[in-house]
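Bear in mind that the values in this text are calculations on the coordinates, not laboratory data. What you are looking at is a predicted structure, and each value in this text was computed from that prediction instead of being measured. Cβ atoms are built from the backbone, for glycine too; each structure is taken alone.
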Structure I
Amino acid sequence: TEQDRCIDIAITRDCSYFLTEKGCLWSCGLNNYHQLGHPGLVKLLVPTKMQFRQIKDRKITHIACGRFHVALIVDDSQLFTFGLNAGHLGHPKGNDLYIQQPLLVTKFNSQSEHVQKLVCNDHAIICYTNKGDIYVLNDYKYRKIVKHVLNVTEIAVVGGKLESNSVLDEENIDDDLKVFYVQSKKLYLYHERESTNNRAKLCLWTTRQRLTIEQIVAGTNAVIFSTNTGQVYTASLDKLLNVTKKIEHDSSSNSIYDERAYQYLTPSPIPLLHRCRSLTTDRTGRSLAALQYHPTTHLLAYPRQPESNFHENLHDLLNEAEHMHDIILEINNNQTFPAHKYILCMRSSYFRQLLSKKQIDKLTIINDTNKSIDPEMFQLILEYIYTDKCPW
């Protein structure tokens, strides 16, 4: 509306959600898993405002969604989730398969710890808190997977698992959970199958490039990221190569990273993508959409092509030839015109024939009819030779 503009959009295969500046949430799409926030409806094809009793008169500040669920940050602190309760909403298992209204995740209901970043895929909800901890909501509970990582700017999640039931028999996925995050412009990977003691691996590039990461998105087959220069790269996840360094590790060290293990990735630049501002990808990581800055964005001064003054310079050169010349043209036995051999030979075949055969400093121009040559006309001819322009 005119009074409340949209500031964020979250879209899945079946649903779309729109967050407004005033903290209101609108939704539309199919309601197969009761994730639209409109109980009793099978589908809703026009965006409709949600009315939640649980968060009435409060402001929704961030949204994230997967195919089966929606997660909300309210008042920049509390986490609410709703949708299909297959173990990934952070709520205990109950008799109801669906949670149709936002329900508070009790873990993040204190002043000391609240959610700062929220990321969803179809099978997992990832939360990053003000204490620098990363949680995954899984198996009807919350689980801390990485701890004490401050100043994380980007998070992406791949894989996960939902509880198998009559609704999700065909949708259930049992893929390794992989969480990528960016800290200090470097990329780290938490791989559930291989990570121990809540440690993540630093991602290094097999190409030995120095890439400063700005944004990341991930799919089952690839992680895609943009750099500070606006270039976009993709790195395959089909075969993750693990490299172990043989170094002594102090067991008393407080390091949150496994100094003995790194994750090597091979980045490949995506052609024709420059000045990238925002990225998104599908579940597989093989399809990509990018938002780019216009080439003139942030330019304080536009480059301009100045008008050429080449002809004027040559005209001045002809008029000032008395001070710098290498040949004198004489007509009517008494009138002289200083000139330049190079220009005369380049522009006139007549002078080229006369001047290319021998070295001379003075050339007398004779009319074939033995009549006198008009000095003004000869001056115009020289000007045309020099400037390619005629005043007539």
Structure II
Amino acid sequence: DVFRQALIRQQELEDAEHALNEKRSKVVAALSSKLSALSQGDLSAQITETFPQDYEQLRQDFNTTAQNLSATVEQVIAAAASIRNGASEISQASDDLSHRTESQAATLEQTAAALDELTASVKSAAEGARSVEATMEDAKQEARNSGEVVQSAVSAMTEIEESSNKISQIISVIDDIAFQTNLLALNAGVEAARAGEAGRGFAVVASEVRALAQRSSDAAMEIKTLISDSSGQVARGVDLVGKAGDALQSIVSQVTHISQLVSGIAEGAAEQSTGLNEINTGVTQLDQVTQQNAAMVEEATAAGHMLKTDAGKLAELVAHFKTKGGSAAAAPAKPAAAPAPAPTAHGGDDWDMQPAPQPAAVADSGNTARDLWQDF
């Protein structure tokens, strides 16, 4: 009986060892199949068959790990797609910004060149206005000098007119003297005729005196006529010179007004030249900044293209993963917080075996599942 009990005990131990090995083999086969699927990129792999009680925690840990990994990869896929789309938009926007910046830089360069030409033209106009202002000042001074000369001429003509009037008065006196002399000579002739032969010589003298008085009277009349004509010419000359003086005075006034206008134009042109110089300086600085911006935009464009390329590579890398959503393009899911689906009833399951009495050799198999998981 003792030997028979020992054989029975030995058989039970062998059966228990065989059952334990069979459980391990099935657990290993299931894990190997799902791990192979994971290695091929199928992150939706789940172990749905229940494990023996000693290995059930291993199944739940595997399923939870696969779910979390699937959710993480889905988020990576979604993030890669978002990065790719964002990089594409950034690249397109950078290209557009680069083109606009280049166009703006070219426009600013043309504007700077046009401002240079305009500044030079305004500066030349300002210098011309200053030159005209100086010329007008000289013309104004010449007109003033001419006005003074005309005024002197008017004064001289007035003095000539006064002298002519005095000469006319003297000629009138001479004419009166000649008339009186003529009367005296006539009376002397009458008296000589009364004297007869004794007064004949005196009569000859009286006749000569009368003739001389007549010639003096005629000459005085001619001189008076000439002086009268001269006075008329002098009066007309005074009038013309006066009008010339008035015209010159008006010219001086107009030249002064024109000089003031030209001076204002010169000052305005100088201010415009200064303002254009400042604008030109600002445009030049803006052109330099725009050129720097264009260079930075080109660098940003290159970085955007590089980011787009890297995002495409990342999308290609994660494209072969199959997640719980069914494809690499599926929306990301939240990481699973709950354990794997609850196991079915143990009634008809192949894993359901009555635990055999554990010998001392296998009494420490409580940590077998975790040790097996670490082996994988």
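Have a look at I, II and say which one yields 68.5, 241 for Rg and Dmax of the Cα atoms in Å, as calculated. Don't skip to the end; give the middle numbers.
On the way: I: 36.9, 120; II: 68.5, 241.
It traces back to II.
Where does the value -2500 come from, among I, II, when helix-only ellipticity at 222 nm (-39500 (n - 2.57) for each DSSP H run of 4 or more, over all residues; to 500) is the thing being computed? It would help to have the intermediate numbers written out before the result.
On the way: I: -2500; II: -31500.
Working through the options, I get structure I.
Matching task: 0.95 is the computed value of FRET efficiency 1/(1 + (r/R0)^6) of positions 149 and 221 (r between Cβ atoms, R0 = 41 Å, to 0.05). Pick the structure from I, II. Walk me through the numbers before you get to the answer.
Values: I: 0.95; II: 0.65.
Structure I accounts for this read-out.
Among the shown structures I, II, from which was the value 7 of relative contact order in percent (Cα under 8 Å, 6 or more apart) calculated? It would help to have the intermediate numbers written out before the result.
Values: I: 7; II: 40.
Label of the source structure: I.
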Working back from 14.2 (mean count of other Cβ atoms within 10 Å over residues 13-20, computed), options I, II, answer is structure II
Per distance in nm of label points 7 Å out along Cα→Cβ at positions 61 and 205, the highest-valued of structures I, II
II
Ranked by percent of Cα pairs over 27 Å apart, for residues 5-236 alone, the structure on top of I, II with the greatest value is II
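Using the calculated result 0.65 for FRET efficiency 1/(1 + (r/R0)^6) of positions 261 and 293 (r between Cβ atoms, R0 = 41 Å, to 0.05), pick out the matching structure from I, II. Please report the intermediate quantities before stating the final value.
Numbers: I: 0.65; II: 0.35.
The structure behind it is I.
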